[in-house]
Every structure is written in C-alpha cells, then in structure tokens.
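Below you'll find the structures, each written out as structure tokens.
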Structure I
Amino acid sequence: MSDTTSAVAARIQQEVLAQGPGPVGLLDNAPAAVTLTDVAVDFGPIHAVRRVSFPLVEHHVTALVGPSGCGKTTVLRAINRMHDRSGGKVSGSIRLGDMEIYGREAQPELIRSRIGMVFQRPNPFPTMSIIDNVTSGLRFNGIRNKQVLQEAAESALKSAALWETVKDRLDQPAVRLSGGQQQRLCIARALAVEPEVLLMDEPCSALDPISTSAIEETIVDLASEVTIALVTHNMFQATRCADLTAVFLLDNDDHIGELVEYGATQQIFSAPSDPRTEQYVTGQVS
C-alpha cells in the first residue's frame, strides 16, 4: 500500500470514528422498503452480477460501493426495472414491500413511479421550464389541475433544497441553472411523484465540491421522507451520507460482480468482517 493510499484510508477511518458508535439495532428493528434475494443479472451470455441479497432499509441511506464494473449500477437499475429496455435478464427476487417487482401482475410504469431514479449527470428536459420539468411525471400520469401541480412542484423543490433559489423564475428554461442546481432539479422531479424509494447513481460525479456538498446535505435530509440507495465511488461520501453500506467486488475466478459484505457504514469502514472489504476500503483493491 502506498503512503498516499495509507493516508486516505486513515482519513476515512478517522471520519467514521468521529461519527460515534452509530445507530443501535438498525438492522434488526427497521423494516425493509426493498428486499433483494439471490438477485442475478445477465445480458445474453454475459453474467454481470450474481448472488445479491440485502435490504434497502426504510427511511435510511444505503451506499453501494465497489470498483467500476462490479455490478453496482446494474443492481440499481434492476430495482426499478430499467433492464426491461436493455435486454437484461433479472433472476432472483426483488420485493417492494410485499410486491414482487418482477411478478406477473407488476406494472413497470407503476413501479417506476414508486421507485425514482437520479442519474450521474443532470438530465433536465432542455425545452421545458423549471416548473414543467418538476411536474412532468405528474402530467404524464394525467394530472392537469394547475393548483395541484404548483403545490407539488413547490413541495418537491423545497425537499430538494432548490425552492428559495428558483421560486421567482419557475417559468425560465431549466438549462439556465448551474450543474448542481440542475441535479437538484432532477431530484425534485423524481420526488414530485412521491416515490417510496429514490435510487441515485453517482449523483455528484459531474459536480464541483460546493455542489457536491449541497447534494450530500440534501440526501441526508431526504432520508426522513424517502428510502435512498446511493451508488458512489467516493468513500468519504459514503461515510458522510449512508447509514448502511453494501460492498461489491468482482469474483477473482470469473470476474462476475457480487456482494461481498453488507452492514452499518461505520462497521464496514472501521471493522469489516470480510478481508476483501478491508482490502477495498484501504485502497488495496481498485
């Protein structure tokens, strides 16, 4: 391990330990909003990820960490059935509460209204105003009442910590916002339909440090309203935002992504139970 890697690992452990002992009984007492059991995802002959079992605990933030290509985003997209559009085959069980997401009676569009998604790069609709971006999902679902749309937009923008910035220019094009503001707008757009779960795929990867800090604060605040799964390569971000962490790595023999450890974030970064996790969080696996 290089001196630089050792220093980074030490800083991560210091930041974790400074947060105190962490919540007691978190895994035992809190219900699961989403439960994954023995999930695998294949793309034709390519096995992307396998043997994934863990819950997204209700009203908490779960970080998915691991090196590139180990299946984090693949699993995230499986949760709201995005692989329906890319030819991926999902096996195993993913349950939203008591509903099997891939069951015969499950409707993909309804699932996506209950499980929102925020992507790596801000993707506001470029021809729409700020308010039309936020309410686009509601209007897609047939809501036309202007007062309802206005109230929903205000509530979502407040939850995304953007209301005070844009309340006097809601009719302006969304593309006039800064990158960080556009990402918070995308969070507001996802929140406007009142999802139960919010999936976030590296939402800060294209942002500057100030915008990243604002998004992280928003994530922590949102956990009281919605269950969050956060894919991140930033170990410090995981320690700052996540109550729980799932560590993904590539199997050494056949290079298929798999879950190697899941638990409270403090435990994962200060005293992991799997030696492979320790190697990853200390920078020995990249």
Structure II
Amino acid sequence: MSALRLALLTTLTMIAFAANSVFCRMALKQTSIDAASFTTVRLLAGAAMLLLLMRLQNKAPLRHGSWRSALALFIYAAALSFAYRSINTGAGALMLFGAVQATMILAGYLAGERMSALQTAGFVAALTGLVILVSPGVQAPSLLDSLIMLLSGIAWGMYSLWGKGQPDAAAATAGNFLRAVPLTLLLTLIASPWMTWDTRGVVYAVLSGALTSALGYVLWYKVLQQLRAMTASTIQLSAPLLASLGGIVLLGEVFTRDLLIASLLILGGILLVVRQRKR
C-alpha cells in the first residue's frame, strides 16, 4: 500500500470514528429519538451491513468473534447513546477516548509493563483533563452522564484489547455485531414503553451503524496492518478534535476554555505516555 493511500485511508477512518459521536449527538439533540432507539437501530444496521459483507465473501461470521467482545461492544454503544443526552460532542469524544486510552494503559500495567516518570506525568495530566471535563460548571454535563461516557470508553478499550491478534478482524467484527443483536433486542424490550422514534433520528442511527461503525471498523483493521511508524493509540487521539469540529460546525457548539485546557491535558498526556512506551 502506498504512503498516500495509507494516509487517505487513515484519515477516512478517523473521520468515521469522529462521525459516530457527531451522528449520535445530532440525533439526540436535533430529533426526538431516544437513546435506546438510537442504539437499537445503530447496532442492527451495523450487523446487517457486516452480514452482507461476509455473505459476499462467503464467510461464516459466527465462527469468529466472542460473546465477551459482543458484550463490550453493546455496552460501549448503549452507554455512548445515553451519555450524549447532555454532553457536547467534543467533550464526549474526549471523555470516550481518554477512558479508552486509560483502560489500555492500565491493562498494560497489569500485564507487567511499567511507566517511566514522563509516562506517569502524562497519565496524571490526562486524568486531570478528565476531571476538568466532569467538574461542576456552567456548561458541565451531569455527573451520571459523564460516568456513563467513561463506562463507554472502558468498554471500547476492552473490546480493542480483546480484538488484538484476530486472524480475520473483519469477520470477528461481524461476529461480535451479530452476537450483540440479542442484547440489543433485550434493551428494546425493556425500554419499549419509553422509546420514541423519529425519521431523521433513525437515518442518523443507520448512517452511524452501517457506515461509520461497521465499515469504519473494518477499514480501521485494514489500516492497522500497514501502520508500523505509529501506534493505534496515537492515531485515535485525532478523533476527539475532529468530533469537536463537527459539533461546532453542525451543532453550533462552542469550543470553551475548559474544553481547550482539557484537550491539551488529555491528548498531550496520553501522547506522551504512548510515545515514551514506543521508545
């Protein structure tokens, strides 16, 4: 793969990751669809798209993936939807990817890795940024929604860790999405008395599930096979900034001083940890 093609595919993947946050926030802010309905449509659309891709390749997706990964995928998607009820796009993406990186760093520590003094300073800086995001303020989200967003990030971090070394990552992703369908239907059954549907909200959910989730994750695994100069963690740090820009342009959100400070602390701190680990 040429360097130009790799750069283009990587850019498309990060846009897809950021678009998940933007689509979710747009649906919950601009339409009457509720979080449970958005989650249901998103996961079902993603499963349908991936099943179609596997059929075209004559693969059996349920031979790949695992139930624990499917559970992590479901928790990530559901928690993301419920958290974005009150959290702005940029702040939510920072919380999400901050929790993802913290989860992966802690997993490495438990596996025997140790951080240097600079890595420790970066980790503390990132945690400080997360504290700023959830601290009480004029535009601060509710503590409950903040905790739900952090749960979403932890679940995605675990999903990423469990997906390492998959011989066929696309098939594993399809298998995980299909296994998440029963969990999604259970959520629908429980939340049915309070669910509200909206045509535009459903469209956003389908786009999020079939395009930026299903195809975005497959594209990401394709890109990963070619990335030797930088780690996946480093690249994902661009997603919160792209999500912030999407929120500003499409939703009229404001890039506040607290968000700027938190961005510098979280992204800079995690970048320091990742780069020092690579060295």
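Using the calculated result 3.5 for distance in nm of label points 7 Å out along Cα→Cβ at positions 52 and 252, pick out the matching structure from I, II. Intermediate results must be reported in sequence, preceding the final value.
Values: I: 2.4; II: 3.5.
Matching structure: II.
Matching task: -25000 is the computed value of helix-only ellipticity at 222 nm (-39500 (n - 2.57) for each DSSP H run of 4 or more, over all residues; to 500). Pick the structure from I, II.
Numbers: I: -10500; II: -25000.
Structure of origin is II.
By the measure relative contact order in percent (Cα under 8 Å, 6 or more apart), tell me the structure among I, II with the highest figure.
Values: I: 28; II: 42.
Comparing I, II by relative contact order in percent (Cα under 8 Å, 6 or more apart), the maximum is at II.
Taking 18.9 as the value of Kirkwood radius over Cα pairs in Å derived from one of the structures shown (I, II), identify that structure.
Details: I: 19.6; II: 18.9.
Structure II accounts for this read-out.
Values quoted throughout were computed directly from the atomic coordinates according to the rules given, and no laboratory measurement underlies them. These figures come from a predicted structure and were not determined experimentally. Cβ atoms are built from the backbone, for glycine too; each structure is taken alone.
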